[in-house]
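**Q** What follows is a set of structures to go through.
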Structure I
Amino acid sequence: MDYRRFDLNLLIVLNVLLEERGVSATARRLNISQPNVSFALSKLRTQFADDLLVRTGNSMQPTMLGEALQAPLQRMLGLLEGEILAERLFDPLLSDRRFVLSLSDIGELVFLPQLMTELSRRAPHVTLESRSLQPGQLRNAMAEGAVDLALGFFPDIEGNSFFTQKLFDHPFTCIARADHPEAAPGWSLDTFLSLGHIVVSQTGRSQELFEESLEKRGLSRRIQLKSPHFMSVPLLIAGSDLISTVPAAVGEIFATMAQLA
């Protein structure tokens, strides 16, 4: 018998029939009409080519096949209810799950320290894996369940398959070495554009927003270094007259690594 052609709902009716040994009692328990139970029993008899239950006096007694089916039916329905349809509760204090996050190197710098501190207190056995993926790769990885959560600027992650939530607005800031002659409040746009710049170029990252803003305003600056990496920026800035524009949280962290303004 091909189970794909079998109405599995009939097995629920059969299980109750074998327990109650009557159409009326089965109808009451399942909260359906007696004719529906009788119709289901008729279909079951046809599918199994056996009477399954026969009337004896005021009750129904299972045939040999009906009796043989009762135990496996109960096991199957118990497995369905207890393991497949069971409510799954998440207890962070006991969980040892591994969560995969997609973060840029700057995302790791900004988010991971506080996140790890909170996890050590709230979910001490949970482990994290951080991956940095290109936008196209990230979309596929999330759709396939290989990545659980992406934190950052991901304009290409959209559609009904993804839940997205805006967490905050975040400004950019410009960094220079602390004793830079031009690094003082009130500097002009002309000064900003004339200085040598380090530009971090990463596809699909928030840095693109700043670059697009300059382009829309028709502004161009003197770029002396373009790199895909953020982590070399603070030391390069601290040892030169170059400047760089980065997310504000990143600038604050960089200022703890080197003498920057």
Structure II
Amino acid sequence: MAFLSVDRLRVVLDGHTILRNLSFEVPEGQWVGILGPNGAGKTTLLRAIGSHVPFDGRIHLEGEPVEQMSAQDRARALAFVRQARSLTFDFTVEEFVLLGRAPHRGWLQSYRRADRARVQEALARVDLEGFESRSVLSLSGGELQRVFLAQALAQEAGALLLDEPTAHLDVHYQFSFMEQIRAQQAEGQTVLAAVHDLELAARYADRLLLLDEGRIKAEGPPAAVLTQGRIADVFGMRVEVDHHREGTLRINYLEPVDQAGLRAEESV
């Protein structure tokens, strides 16, 4: 049985159709990269999987309809890492990461020593030891993004949903962040990551899901999805794609293309 099953998913927000008839499955322990231009529906797909937006169709987590799960059960199954954003409340880093332990507590139950140990372990994994007493309001965008990841690690959910997780990180921490996610996958976590960097997605994901105007344009292994023709069609860029021996892709961006003209040529 698949960890995640999506069948004929449709999302309409404010009268606009964002996702159109999406169907796919994600086996347990797989890393799926979600790609597409701005407005393709990447974030909305992650939000629908987490039952944060209304939808038509079916989404099942380990065979159970996601909308019928309790909020606590969903939080035990899914940990969401959003793009770093400004916060308006003054938590310490430790307090903020401790919120990730909430799904494992009973009603009004206080945090246990084991919960705080999980927080310390999560902060160490994202290289934020010593930040426990810092205010989240004092952090840089990159530091805050790593705090969000630490909270998700402390949550110990079955899957990580990542929405442009490296957008505010420098090159060093981009690599560290993705390597940490790979380590979580090696421990059995399933990963769905919306990523704007095509090479980064190809390097880490087992499978890619390419969205365009709310539809699945292609899905499969990175080398099969990221072809010159598809990148030109979906992203409007003429490229050269080099396949490296170790399985990574190098994408050389050459020039923008006239997408309308390209599609007219394809229809001939």
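We did not get these values from a lab; they are worked out from the coordinates using the rules stated. The shown structure was predicted, so the numbers you read here are calculated from the model rather than taken from an experiment. Cβ atoms are built from the backbone, for glycine too; each structure is taken alone.
**Q** For relative contact order in percent (Cα under 8 Å, 6 or more apart), find whichever of I, II sits highest and give me its label. Please list the in-between numbers first.
**A** Details: I: 15; II: 23.
Ranking I, II on relative contact order in percent (Cα under 8 Å, 6 or more apart), first place is II.
**Q** The value 4.1 for distance in nm of label points 7 Å out along Cα→Cβ at positions 18 and 98 was derived from one model only; which of I, II is it? Please report the intermediate quantities before stating the final value.
**A** Numbers: I: 4.1; II: 3.3.
Of the options listed, only I reproduces it.
**Q** On percent of Cα pairs over 28 Å apart, which of the structures labelled I, II is highest? Spell out each step's value before the answer.
**A** Details: I: 60; II: 39.
Greatest value across I, II: structure I.
**Q** Out of I, II, which structure matches -10000 when helix-only ellipticity at 222 nm (-39500 (n - 2.57) for each DSSP H run of 4 or more, over all residues; to 500) is calculated? Don't skip to the end; give the middle numbers.
**A** On the way: I: -13000; II: -10000.
Here the read-out was taken from II.
**Q** Just checking, which of I, II has the largest value of Rg/Rh (Cα atoms, Kirkwood Rh), for residues 82-185 alone?
**A** Numbers: I: 1.10; II: 0.95.
With respect to Rg/Rh (Cα atoms, Kirkwood Rh), for residues 82-185 alone, the highest-scoring structure among I, II is I.
**Q** Match the computed value 6.7 of distance in nm of label points 7 Å out along Cα→Cβ at positions 74 and 234 to one of the structures I, II, and report its label.
**A** Of the structures listed, the value fits I.
**Q** As an exercise: FRET efficiency 1/(1 + (r/R0)^6) of positions 194 and 242 (r between Cβ atoms, R0 = 25 Å, to 0.05), calculated from one structure in I, II, equals 0.55. Which structure is it?
**A** Details: I: 1.00; II: 0.55.
It traces back to II.
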